[in-house]
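Since every read-out is calculated from the coordinates, none of them should be taken as a lab result. Here the structure is a predicted model, which means the values were calculated and not measured. Cβ atoms are built from the backbone, for glycine too; each structure is taken alone.
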Structure 1
Amino acid sequence: MDAIENQLHFRKAEQADKEKIWKILQQAITKRKQDGSDQWQDGYPNLQTIENDLKNQYGFVLTSKHDVLAYAAVIFDPEPAYEAMKETWLSNGQYVVIHRVAVSTESAGKGMATHIFEEIEKLAIENKVFSIKVDTNFDNEPMLKILDRLGYQYCGEVYFRNAARKAFEKLLT
């Protein structure tokens, strides 16, 4: 583990993190647009999304010292869109949902998204949940590479806001 990884801390997001989270999501929205993607170009996610994540205690941040480097929504509740494709998942029991993964521009390309996924896997196991489900846009190459590298298996298409997205699951042991 290198020096920066020793300084990383994964924790539940707090109200005081809201502005930094929103800045990171805005950077990610801009990056997706620069990459020519339609993902996150329809007003989602927005500040209300973050406020809902914080209210529902879904928001998690990856920090170094006191700086927020990355964000993800980690949801232990069923995802209605995922329930619609029950027959194609690897499992049908309890699962963790990951949404809205975003890394600050300053931390991009340094393994932060991979680290946040690894932390979510630990959190799932601590909560005795052994399945993680996630989806991403068909053209989100960085995320598709992370999911492949971490052993997530493609399970089919899921639909959000009238658009198909690739859905993946990883079974944990």
Structure 2
Amino acid sequence: MARNTEAWLTIGEIVGVHGIRGNVKILPHADAAPLFDPARPLEIAYRDGRREQRVLQWVKPHKRLLLAAIEGIGDRTAAESLVGARAVMRRADMPEPEPGSYYWNDLLGLAVYTRESEYLGVLENIIATGSNDVYVVRGEKREVLVPALTTVVLEIDLEAGTMRVDLPEGL
């Protein structure tokens, strides 16, 4: 599964507004918070397929979200029009992840197998939780929620498009 450097990856979603001055709440994907940098233009992908580039005036952490001011968005009504839009970045412009770390988009679509080579299904979604991510693996007969822990995820082979896991008791 070769890396597509021309692909656009979602690095976060605008999930709400904050205050009356047009500030937005952004839910960054995984460890993407450092990619929200006022020195770099932000590409916004709307639900209707439109895209536009905006400039971040400032960004600051707020619980598990980021608060941000976007140039040209000066009131709550304008900010509300951004809710549901995704922040995207061209893969070629993103830094390489550290060894043992992966971008979510690289993991989505992997075929997931148990330690004993039983096929579980395809990794379809990733849920960010407070302590660790959870991989949503959908098979023909069931959906399995796999904790993204080094004790559970034994191997990720992006070239082969596979993940091998050792499921905890009861899964």
### Parent structure of the calculated result 2.1, given that distance in nm of label points 7 Å out along Cα→Cβ at positions 119 and 151 is the read-out and 1, 2 the choices
1
#### Entry: When mean count of other Cβ atoms within 10 Å over residues 7-14 is computed for each of 1, 2, the largest belongs to
2
### Message
Comparing 1, 2, where is distance in nm of label points 7 Å out along Cα→Cβ at positions 23 and 95 highest?
### Response
1
#### Entry: Origin of the derived value -1000 (helix-only ellipticity at 222 nm (-39500 (n - 2.57) for each DSSP H run of 4 or more, over all residues; to 500); candidates 1, 2)
2
#### Entry: Read-out log10 I(q)/I(0) by the Debye sum over Cα atoms at q = 0.12, 0.14, 0.17 Å⁻¹, computed value -0.51, -0.72, -1.11, structure in 1, 2
1
